[in-house]
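> Scrolling down, you'll hit the structures one after another.
Just so it is clear, none of the values below were taken in a lab; they were calculated from the coordinates. These numbers were taken from a predicted model, which means no experiment stands behind them. Cβ atoms are built from the backbone, for glycine too; each structure is taken alone.
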Structure I
């Protein structure tokens, strides 16, 4: 690890611990040349995969796109960003558990909607209306009926 102060490439780890969410390891380091202390974080790198869009196009999976869609769906709703980040973590773990190079967007969307329905029903309807691309009011009503029936 290169020291951000002097650029020396040797350091020692002074302290090491997991973050609150256990999603990373926080390491406190000290440069062996100048004594400058700095912090690094180690994350587990999930296996990258491609997403197959509805029209057959393929693109790299983007956590930011999923989170952005959730943030729009949860706008002015009592759902924290941290909760949404955990939701995306769960979806990523579920989707990447099946070792594949390509995942259909439908699979990712269904995992998101399953968790979002349990979290906030208004946000679920907002997300579903964009994700499912309802063609008319009847499709929208069918989705609402399904949500109401599952909530009983």
Structure II
């Protein structure tokens, strides 16, 4: 049995040392990575939309078929520790990115609060702020900048 004062795994291990269960538990369930993004072909500039993958439940921020998501969304990615530094689209609030950058988990992270709805309560999730790709139409009409911000959302939802 671990000591009560032992460091949490996310402080004691590097990302590449974590078990699959530890790795999966780092996902805060904000849903920002499930948003469609657009990249300018000429400049490489990245833009976020408020359009979510069709498998994302836009209220709970949970994937409706996580285990088989790639069967329905072939370009859905499985993050690895080696990929984190290369991915410029991970939001600054992302636990994987934060740990890779040495910033630790955010105070609202479910591993800190013990509550899986804490990202929603803190205003960092996509819940209530996005639409499904099934209803979106042209992504260019849905550009937003809030997914690129680190601070919790306050005020207007769009």
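> Could you figure out which one of I, II the value -14500 for helix-only ellipticity at 222 nm (-39500 (n - 2.57) for each DSSP H run of 4 or more, over all residues; to 500) was computed from?
Comparing all candidates, it corresponds to I.
> Let me ask another. When relative contact order in percent (Cα under 8 Å, 6 or more apart) is computed for each of I, II, which one produces 15?
I
> Which one of I, II has Cα extents along the principal axes in Å, as calculated from the coordinates, equal to 53, 33, 31?
II
> If you don't mind, there's one more thing I want to ask. Just checking, which of I, II has the largest value of mean count of other Cβ atoms within 10 Å over residues 53-60?
II
> Kindly point out which one of I, II the value 0.97 was derived from, the read-out being Rg/Rh (Cα atoms, Kirkwood Rh), for residues 29-116 alone.
Traced to structure II.
> Now, a different point. Could you figure out which one of I, II the value 4.7 for distance in nm of label points 7 Å out along Cα→Cβ at positions 101 and 141 was computed from?
I
> Say we calculate distance in nm of label points 7 Å out along Cα→Cβ at positions 93 and 109 for every structure; which of I, II gives the highest result?
Evaluating distance in nm of label points 7 Å out along Cα→Cβ at positions 93 and 109 on every structure, the highest lands on I.
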